[in-house]
Structure formats: C-alpha cells, structure tokens
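The structures considered in this document are given below.
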Structure P
C-alpha cells in the first residue's frame, strides 16, 4: 500500500539507504523508529521504552548467568573523591581527560572535587581493603549495574560513542593469580552466550595490546565486532589487573600459611554499546530489525476491515490476540484513523519480528496471514496452530539473524601476509585484517599513523599467517587483527 505524504511524516519515514549513507541511515533509524531520542545534553541519549526494555532483558539474562557463577550484585556511589582516583596513576592518567567533576554545592565550593563515575575501581577498592582480611574472605566477586559518564570525545554517536552509557562493572578479587586468570574464560563465555542468544551477534575474541588495554590492567581481552561501514567496534571485555590496584589500595590478606599477600583482581563489562552493533547489523532500509528475545513487541496484529464487517473482524482479531498475548509480547493495533499501510510501515520500522494481518478472507477460512520482519515472507496459518507457529517463527527469525551476522563477520575478516596486500585489502574491502606482527609498539604506532588502523586484538584462534612482521619484516610469532575503528 502507498502511504500519503502526511502518513509518511507521521510514521517518521526513513529516506537514507544503509548501503549508501550508513551514518545518516543509522541515526534516522534510531530516532524515527522511537527507539531512542536525543536529550538536551550533548552526547547523552534518552532510552525510550523499546530500548530500555531491551536493556532490562539483557541485564536480567546476564545477571542470571553471573549469579550462577557465584557473582553477587552491589551498588556503589556515583561520586568518587579525587584522592581515590589518584591512588593508581596509570588508571588516573587513562581516565583524566574523560572525568567530569563536581566542584560546588549551590554557591559553596567543595573542599575536595568529586568525580562523576567514569568507572568504579577506585571507590569500590577503598571498601575492598576494609572487607578483605583473610584468605577465607576470598574470592570476593561483586558486580554492579549502573551508568557512567565519560566526556572526552567531540563527536558522540548514539550507543557507539555516548558520553553517558549503561553497563555492568564486575570487580573480583582472588587469593591467587591462577584463580584470577581462570575467571576470564568463564566471563567471556557468558558474554558470548548473551550476544548470540539475545542480540544475535557474533564477535572475535582476543587479547588487547599494551597500547590498547584498559588503564591499570596487566592484560585485557575483548570481543570485537565489525560494523556495516567496515569499521571495527569493541564489545564486552575482561581485564586481568594483577595486583596493580590491590597494592595502592592495600587490599591484602593473610594466606593459609599466615603470610600477608595482595589480592589478585579482575574487572569486566558489557554495555549498551551492543545496541549500536545490534541495530547496525540487523537493520535494513525499512528500519529496525530487533531479535525476538529483545523486542519490546514480538507480535503485532493488524485487523483489516470495512464498515460492514468491522465488528466481526475486530472480534476475531481480539480472540487471536488473547491466545498470543498469554505467551508473547503482543499488541492488537485497532487504532482508528490510520490506514493498514500506515500501520504496516510503522511496525516494520520499529522492528517488530512478526506482523499478523487479519481480513475477511482470513476470518472466513479460520486463518491469519503471518509476515516475518526479517525476510518479509508471508504465509497463511490456521488460527488453531497460531501459538506453535509463532513460537517456531520467533526461533527461526533469531537463527536467521545470527547466521546472517556470522556470514557478514566471516566475509569481512581477511588475511594479509605482506604490507602491500594489507593496504590493498584495507582500501578495497575494509573490515578486520589478520596479519603477522612482531609485537613492537613502534610498528603498531607507525601503522596507525600511516593508514589509520589499530590492533583491535590478538586473536586467540586464527589462520596461519606469515612468519615475518607485516610492517618491519622481523620474525613474528604473533597474529594481530588490524582495523580502522570507532
């Protein structure tokens, strides 16, 4: 059905093409679909109900996994005294450009500046030092779900580079280095499971280089994504902090032999940045495509009627709604004054996984017409089978989205064994390029200066690459993932 100009304006018509102008398409989809809105503070967005509901579902699913692994939830203050930020100098140096400060209450200047939380290591570890006294107090594994504020960048992009964002902060302390290191695989597996089962997203797991690791960490590990424009984007991460925080914060304990030792620590996080990857990966020129488990509405029913059959069609539609709403997040769109075509376009743009259309022919045949958002495929379904059919379709839609995302990722990971090959791939294809690297920070920095790439991470699993560094020609036993990134 063709919409009038007025109806297009009402539904927030998207006029940018994903393949032609990804940046404009991305912002149009987010805003015009009603997923988010801009706020009056630069770089800070408003999570409208569909976005915040999706985040709550991610939080609930992830938190269940954390609790199964023995992690407890806590909450620490938003404001952090400056003296605490100064205790670990590498950490302070890494976050100083991003910190927003509270300096006054009313017209009274504070005796000490308070940082608006950019991350919570320092304020949490001041308490850890009081709570940990013996090996019996370990491991101590706490997590908090909160918001943080980081202000350093000039060109914020919703979700991808937001000044305020939501995330989890996991902060663990162990009695041994081995126990701390062992946590990495458990947390990464949880994040990979959430990405796959809820956001329908794959990623590349690897170790960060020293120049890219978290400020204060000994080692950092990340899950990396590739966006439709060929740029890489970092996803969830896990950091082995060694004793870098426990020593300045005096987090020490008596071990089993009665000797004092410092705790071994880790941190980890998943954030609302994943929604940027989700929207960019699955969305199309019609708007959002939301994986079923995160969809604010999973099914929308649109009755199609004339004046003479309106009551009968609406009653039939209401009966179908009653069956589905017991099991799925469902809406019956019986709004007056909107054409069916308007409603189709609106719900497509909002990314509802399944649309059900019901007209007189459907009603007469005891059927409904079911349309998938991901493929646009239509099929007739007997109303008696509607519950099982919708359940199966939601699973199929999720699987299709994930398989498409895996295919896209695989198609945009390349291998280069010479610098000329590397530059050719970068120019013509983009994406992530796996190449041999000597481990030198100098080569890493010069390649970044010459072509704008950085090492996103060092893959834990990779194809065979050449034995000599792609840049300097020295012997290499390391494969590195290079990419231009956000």
Structure Q
C-alpha cells in the first residue's frame, strides 16, 4: 500500500518568512507537524512518502505511484490543496484529507473521498476501519476531545530537517478564554489538554536524536492555558536541557497573564525560551471588551510587554483593527502602541470572521458577511462590512503597515526593544548563523534602503549591548522580509479596493 502524504503550499504571507529564509539557505520556516504525527497513527505495513510543497515540487509520478493521497491543510493553504485534489482526481487516485481547512468547511471539499475531520486520534481509527473494509467514501467526525497523552511521536524520518529553519512540538490543545473572533475553542475546546512531562522529554529526545540543534516552536495556541501543569513540566525540560548542554531554544504562544507570573517566566527562561507571541489585539479597552478578550483589560499592556522583555523573552504580537467600536483614531493608536512598546514583530490584521466562531454567527445574523475568508488576516481578507466602512478601514490598515514597517520605524522599535531586553538564552551559534551575518552585510548593509539603519544598529549594539548582537542581526534580516511584505500587502489592498469599487459601480448601474 503506497500512501503519499502531501502538505500544500503556503502563499507568501507575514509568517512565510521567505525573504528572510534565503539568508540561512532554508526552504520553509516549519515542517508539517500535524501530518507527520498522523503518519505515526497509520498502519506500519503502509509505505509512506511525504511531499511538503513548501520545500519541494510535486511531480505527476508521485501521484501516479500512490494508492492513496492524504492531505492536511490550514485554511490559508486551501487554494494549493484544491490544486492537489484536482490533480489526484485527474489520475483517479483516492484522496483523504483533514486539518483545520477541511474541519472548518467540509462542505467545500466535495471532491475529497475521505474527510477525516476534528482530531485525528479519534477519527483516524474510524477511517482505517472503513478503508480496510473497502469503503469508497466517508466523513469521519468526533465531538469528543482525545487524551493527547496517548498521541504518538511524530514520524520525523519522513522529512529532511535541513530544509527547515525550526522544528516543532506540541504540548497542549485548547484555550481557557473565549474571544469572539477565535476559532481555537471551536477546534480544540476550552479545557486545555496537555501531554505529560515525560512525553515532552521524549519529544525533545526524538528531535535531538535526528540531529536537530536550534529553534523549536511549541505550537500551542496558548502554552500557559494550564499554568499548574506547565509548571510541573518545565522543570523536567530544564533538567533535560542541562544534561544535553542546551541544544534547543524555544518559542511559543501565550496569553498576557504570563506577565503576572514571575515563577512561570523564570521557569521558561531557565528552559531556554527566548520568544513568546501574545495576542494583544488592541490598545482600545472598548475593542477588547467587545470581542470578550477580558484577560487583556486587567493589566497595563505596555507594562506586560516591558515585564516579559526584562525577563529575557522577546514579545511578538498580533493586533486587529476593524472592531465595531473602532473609529478612525484606532490606526494612530495602534501605531503609537507598537512603536512605544518596541514590539518588533507586530502582526497587524483586519478583523476576519472565521467560520463557526461566535463572531461569524453574529455577523451572519446581522447580514454583514459578504464573502468567505482566505485564512490570511495580514492581507485583504476581511469578509464582512465594518461599521466604519470598508474603504476607511482598508486605507487606515494600509497606513499602519506602511508606517510600522518603514525602515525608520522598524529600526526604532528594535532600539526600544533592546533597551528593555535582558537576554538570558543560552545560544549556540552555528555555521549558518555566521553565513547569514555575512549575507546581511552585503544584502542589507550595502544594497538595501535600510543600510544606514542597519549600520547604526550594528555598531550601537556592538558597543553598548554586545550580548544582543545575534538577536539584532536576526531582526535586521527579518526586517527585509517585513519590508517586502508591506509592499505586497499594499498591492493586495489596492486590488481589493478596486474590486469593491467596480462591484459598487456595477450594482448602481
């Protein structure tokens, strides 16, 4: 039984980092963790091959040689997934598919033979039983949430780790909060489920044994959803890191209440965490209350960022514009907050009503939805009529992106960040890091419109904050990606505006 696992291609987005990856000669930021975990749930007798379209091309012979193609995709990968499905249908190869894109909107993938939805630990066995018995089609769902202490280790042998900038592990699923726009609780529930400390050590040991050294992204949507269990797990990770001479640096996603917990921050730093992504969303109290992000209303958000920076972790963050309570002043407020706090990696997007969220159902009831989202909130992905008006929102959003990712303002944020940053991470520089530094000298220092800011940053950091040189160079390299992203975003927004104007003209004629 020849089974081909396919991971569809991501378009160029805020998180694709394609321009930055060239500096370290990598093809993609992260491997397909979900797909290689599912691979471990399949029969050992099956002959598995994985093609990640983000690092290699899919050839017709790959599909022709397969008895079954299995696809996993996020919503943003839907276009690529549909192209793969069409190619499989052309050659008469059966397709099984799962992941958020298919779970959120299964009705849009009628060409898929086997829709394996929700969480694979419960639905893969149902599919395998049906498949063994000769079923030609099937939809497999489960309203229950699996015990992830029984989730197998990923099949790392299926990928070439040299193609990726970072590896991934998962510790937990679910989030205790109930933000109106978020689909995480729809997919994974509000009660965080965690792996055991022993499992986490086994996950790290598996990565270590395949030769990985470097960054590891803990992909949880809220790593600290269950603080009590995290505090029991981290000492085991710290012990393992010490015994192995700190081969990994970690980064993850968390809620802002991380800043309230000194013990937790200290444990994360001791385990070698150097970055954390926070969903700050907005400096507007009214907007936070509107979307039920009440955990963000209980503390000064500027102090949250400063506290985490002082503890040795860089804050990356997501921001949203387009809430009903937002007026035109929100754009300047967002810019001021981002610049003041020194959040260098600031992902700003327009509000999107994702399928099956509370926001989606509310706006549908209000007859404000006008299209399906594409899954990329850092582009023209808005799918509802905002109260301030589409044109005003798009123009204001575009101004935020152009402003914060201009070289002048971007490097200003790096300076603010480094002033507050107290690096504690044990970093082992590799050959590729030195090559990236040399490339940055030529590509940024000599041939970029950021060159003057680059040299100022380099010399200032060299003489005043020497320990921060690696992170300063990394942020300068990321700046090239963000500059190009802002240009692409501007073009995308202008095309969307033109499309709206043309539709309005047709409607009025």
Can you spot which of P, Q the value 1.00 was calculated from, given it is FRET efficiency 1/(1 + (r/R0)^6) of positions 32 and 96 (r between Cβ atoms, R0 = 35 Å, to 0.05)?
Q
With mean count of other Cβ atoms within 10 Å over residues 176-183 derived from the coordinates and found to be 19.2, which of P, Q does the value describe?
Q
Taking distance in nm of label points 7 Å out along Cα→Cβ at positions 224 and 456 from the coordinates of each of P, Q, which one would give 0.6?
P
When Rg and Dmax of the Cα atoms in Å, for residues 312-439 alone is computed for each of P, Q, which one produces 18.2, 56?
Q
Thinking of P, Q, which structure, once helix-only ellipticity at 222 nm (-39500 (n - 2.57) for each DSSP H run of 4 or more, over all residues; to 500) is computed, gives back -13500?
Q
In terms of mean count of other Cβ atoms within 10 Å over residues 72-79, which of structures P, Q is highest?
Q
One of P, Q was used to calculate percent of Cα pairs over 28 Å apart, giving 56; which?
Q
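A short reminder: the numbers here are calculations on the coordinates, not readings from a lab. All of these numbers come straight from a predicted model, not from anything done at the bench. Cβ atoms are built from the backbone, for glycine too; each structure is taken alone.
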